[in-house]
1. Say we calculate relative contact order in percent (Cα under 8 Å, 6 or more apart) for every structure; which of 1, 2 gives the highest result?
2. Going by mean count of other Cβ atoms within 10 Å over residues 165-172, which of structures 1, 2 comes out largest?
3. Work out FRET efficiency 1/(1 + (r/R0)^6) of positions 205 and 277 (r between Cβ atoms, R0 = 41 Å, to 0.05) for each of structures 1, 2, then name the structure with the largest result.
4. I have 3.6 for distance in nm of label points 7 Å out along Cα→Cβ at positions 173 and 197, calculated from one of the structures 1, 2. Which structure is it?
5. Matching task: 54 is the computed value of percent of Cα pairs over 23 Å apart. Pick the structure from 1, 2.
6. Given a value of -14000 for helix-only ellipticity at 222 nm (-39500 (n - 2.57) for each DSSP H run of 4 or more, over all residues; to 500), calculated from one of 1, 2, which structure does it belong to?
Structure 1
Amino acid sequence: MNRFRPWWSRFDSVEALAAAMHRIGVPQDVLQLRPGAFRADLMLIPLDQLQLVRIRLNQPVLAIGAKSDSTVLLSLSLAPIAAGAVGLQSHGTPLAEDAIYGLDSGRDIHLVTPDRYGLVLMGINRQVLFDRAEALGCPELEGPLRGQNWLRIEPGRLQELRQLLAGIIARAEGQPAAFEQLTERRRWSGDLVPLVLEALVDGMERRQGRLREPSRIELVKLTEAWARAHPHTPITLEDLCRLVHASRRSLMRGFQEHLGMGPMAYLKLQRLHGVRRQLQSVEPGRATVVELAAAWGFSNAGHFAHDYRHHFGEAPSQTLRQRPPA
């Protein structure tokens, strides 16, 4: 079987479940807390530099184990927790269903689960997580996560995260062979990691009493100001996120909300307008359309002409010929 294809299995004993978890790199001892038939199922979904494990249990268990020094193992309830005699607890502390837990690598695992509980474990290499956080413009995470074993997630973010996880799981169940393709695994991890990082940063700020973050219109304005000050400077989305101190998802949401387009589409539009202004003002014979387009970062003349005509309703050569009189 391809090692990137998701797989799942059902278990009728905690010993079998624990053995399976050991095999996939999550070494935990599992104790059944209530008499009666035990049932569980486990699904493993390998993504790009990320591993998801979905676990569903029919009755409460105690899970005990050590954490890896190299892997961050985040846990999240997949649905509202059913009422019962036993609640969700970590190291004796009750956890709400909107908590993301297991953050502190310095603490071992000591988890009590409630009745009919479903959770997902997200395992990601520690250095990869911190590198992705930096690339997405998130604050430094390693220090704040020490001594912080759980954080509550804002309801809107929790809903988005659960919906995305449900989509990944449904895809893995329905078309497991698709995950053999690197592009498929990267697509899902590219959506999931920014959402998880945003939830962590928001949770830390809420716990520390720093609830205010730059509003989305502020992020748009910061990007606009940078574009005006650096009209000819190429930039990637990751670098832009670092400049405005925002995650990729926050920046993209801000632009979609206020301008109906992504930040990179906006920067491209700014450059199209820059070329148009020069086409309208250049002295005849002093420059060509290709030269002006290249100066504004459009290296492919055919793509530039298509985008220009689509936006302004005329070819760039027409704008140059129709230069308004001085």
Structure 2
Amino acid sequence: MPKMSRGTGLPAALSGTRLEFAGRSGQLGFYVAEEGAADRLQSAHPMLLIHSVNAAGSAYETRPIYEHYRKSRIVYALDLPGFGFSSRPARRYTARLMTDAVHDMLAEISRRHGDVPVDALAISLSCEFLARAAAECPKAFRSLALVSPTGFSKDAPFYDPPGTTRGMPWLYAALSAGGAPLYTLLTSRISIRHYLRKTWGSTQIDLGLLDYDYQTTHQQGAHHAPYDFVSGYLFSKDISTIYDQLALPVWLSHGVRGDFIDYSKTGLVAGRSNWTKTIFPTGALPHFEAIDEFTRAFDSFLSRSDAA
């Protein structure tokens, strides 16, 4: 049974109720907004939001989407293992672990609402975890939204053996050898601001996200998952195979500014009838810059999914 999260000195990233539960991937924290008329909420498909993975990932990255849709439906936002209010022990953080966390969250939603398929959205690298979960358990989903997904760069496609990653033990060893001084440098306000400017492709970043990124990176155990991320253990070398397996409605969206704009291989899925693509005149987090345009496009996709 879920329980209220323990206090850690980290403020809540989102409104609503913050809970935690134990799953196969460890202790997970999540947020849920479920106010409103009971009849409306009982009939709606829950929405699941999953933040990206970087040195400072957290549910705060979903904040504009969460706050918009909580007015009309049940919305869940997950903190992945190693981030936010989820546990951050010293262990190997892999694509498999993150996918298992998605399955854990789906099981918790099912326990609360029954076997109702969800509309799920993920950002950046987490799109790979969400897609893998959908390939493994398609009945749990009504639709997928992939915002600035990885796996479509000029190096794609990726058809290596199932479950393989880009993990580089030598790089992990080097990062670990750097110790606290290296991590402190990577998570200073100056470094985080620099990364967000690369993400936005602009100096006009979200200052609330900057502040929260700094706070979440300075929690106990916060360095473990980022080291595995930088070392490649969270990137799947078989992700093109996973994307090929998706038969449900999929919305792919991305921006055109900043350092994360290589989507030269989206043509691999563009011709498929179940895939829809939207490009925004923004950076890699379009919902922070153009929430109205973003939700209009998302609503249009969801309406088509509902009709289908």
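1. Values: 1: 14; 2: 20.
Evaluating relative contact order in percent (Cα under 8 Å, 6 or more apart) on every structure, the highest lands on 2.
2. When mean count of other Cβ atoms within 10 Å over residues 165-172 is calculated for 1, 2, structure 1 comes out on top.
3. On the way: 1: 0.50; 2: 0.95.
The maximum falls on structure 2.
4. Values: 1: 3.0; 2: 3.6.
The value was obtained from structure 2.
5. Computed on structure 2.
6. Working: 1: -14000; 2: -11500.
Attributed to the structure labelled 1.
Values quoted throughout were computed directly from the atomic coordinates according to the rules given, and no laboratory measurement underlies them. Nothing here was measured: the structure is a model prediction, and the numbers come from that model. Cβ atoms are built from the backbone, for glycine too; each structure is taken alone.
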